[in-house]
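Several structures are given next for inspection.
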Structure I
Amino acid sequence: MKKLFLIIALVAIGSLTAQGNGDYVNMTFVKTTPGEDYGTILNEKWKELAQMRVDEGTITGWDVWWRPNATDTDEWNMLLVTIAKHPDSLNSNAGVLKMRPDYSEMDVEIFQQKNIKARTIAYDHTYANKGLNFADNQGETPDAPQVVVLNFMKAGVANGYAYEKAENSLNSGDLGSRSGWGLLKRLDQMGDDVYNDYMTVDFYDSWETMMKTREQTVRIPKQMQSVLNMRSHLRSVPLWRAISVRPGE
């Protein structure tokens, strides 16, 4: 009987350590069109809509990230992130008429064409938060610091559960120079032919802090080595925050 209770306890602890804060995250990877000033459209139109959706509680956050080192050959140079507590909320209460109810059908058509001309959507992915570590965070959607590093991971179905537990355990304590950390599991597509099925997210207060951290070459501790054996680190992409929307701002 004691052995049974021990097994149940271990399973419960394992489940707890592999959980995030309940956020669902939609990431839209965008290639902007030179000369069309997509940044102005985001600041003057979509930011306003995002603030309306956040204030009414449909979503909990909306951020725009710029990829500083992107070139013409890169598939995307900007990332739009929508955060919600329910997957259906990611696309709810959105649209041109919500932010401009006085627009005619022609106004809507003109704006949509201008928006389409200003950018191309390269990818659109949905993730579930499976791990989160921010100082003094009580499970809410955290404010976005100045810099984020996206780490695209491939773990596979067989390693998923153990991988989530290991990543959470590894990043549950002091984060060093990082101001925050998160683990995301991809939901929109799964399988061997999908580029990535997980993503870890490292947050930094400044570009300098991020670069100095990446500059360091250290011995890999045994705990981290076990995580490395569970997944492939496909790519690491640093981004700079351009717009951030949270409730009451």
Structure II
Amino acid sequence: MTSSTIESILKARGAWLKATHGDPAEAAKHSVLSKHIAQHYSVYEKVRDHVIKATEEYVHRVPISAPHLSPEGLAILSVLETHGMIMREPGGNAICDTKSKRYLSGGWLEELAWLAAMEAGADEAIYGQVIGWKVKEFTGENEIDLIVRKGEMLGFLSCKAFRSDLDMQDRKHRNRLMDSVHEADNLGDHFGRPGEKVAVLVTTDLFDEDRNVARYNALMGKAAVLDVRIIALEDLGWDRLVAAIASLFEKD
């Protein structure tokens, strides 16, 4: 008897895997860098923004502004260069190509989630996967950042590389966080089955350790109502991330 796969389970649900998906070999190759970014994310995001801005300025042939990076930021810039994620333009400024830009902008988080899922004991996991579907006469497609399988059960994870600092006065940031919860819930409604779990992995600090309270109570409440697990910046350390993603295929 042939064992189930993510592909066969989704096919039975009227969906199919399309050609677009992440490459496990790439995730493995970037493992050390992805973990380093996660460990230093609040500094990394400033470096990322500088590199992407400098790249856009270089492409449009406008003067590249001098970077204002801390010593910690310069150290991360050096790590990115060592791993081949950035290159130097003739003036010495750090820029990136299209493939590296995708990784720097959030691809690293999907790859890290895949690595954590495999470490957590998933029987199978795929990331950056586009799924086609058909319901009655209607067809469409969705990209799912991570799908994990344990036995016959699937779990779904949406990855969002958002700003680490939560400013409750920033309505746009709050809305993006809330939308990410609804997006994860929709994945579960569409592709999941009773007992299967969905989560959203966000790089925002959502818990005030000093006061022992959530920073965005309405978000946590909505996630609880929809039964969406939120994995936030506090859980980005490797061991905690592995444990959090393992919960996607643990029975309640």
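Of the structures labelled I, II, one was used to calculate distance in nm of label points 7 Å out along Cα→Cβ at positions 43 and 99, giving 1.4. Name it.
On the way: I: 1.4; II: 2.8.
Answer for the origin of the read-out: I.
If you work out distance in nm of label points 7 Å out along Cα→Cβ at positions 139 and 187 for I, II, which one comes out largest? Numbers along the way, then the final one.
Values: I: 1.7; II: 2.4.
Biggest value here belongs to II.
Output the label of whichever structure in I, II has the greatest value of relative contact order in percent (Cα under 8 Å, 6 or more apart). Could the numbers behind the result be given before it?
On the way: I: 29; II: 20.
That would be structure I.
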Thinking of I, II, which structure, once distance in nm of label points 7 Å out along Cα→Cβ at positions 123 and 171 is computed, gives back 4.8?
II
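Out of I, II, choose the structure whose coordinates give FRET efficiency 1/(1 + (r/R0)^6) of positions 27 and 91 (r between Cβ atoms, R0 = 35 Å, to 0.05) equal to 0.60 when calculated. Numbers along the way, then the final one.
Numbers: I: 1.00; II: 0.60.
The read-out was computed on structure II.
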Winner on distance in nm of label points 7 Å out along Cα→Cβ at positions 67 and 195 once structures I, II are ranked, highest first
II
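helix-only ellipticity at 222 nm (-39500 (n - 2.57) for each DSSP H run of 4 or more, over all residues; to 500) was computed and gave -8500; which structure, I, II, did it come from?
Clearly, the read-out refers to I.
Each reported figure results from applying straightforward, stated rules to the coordinates on display, with no laboratory input. These numbers were taken from a predicted model, which means no experiment stands behind them. Cβ atoms are built from the backbone, for glycine too; each structure is taken alone.
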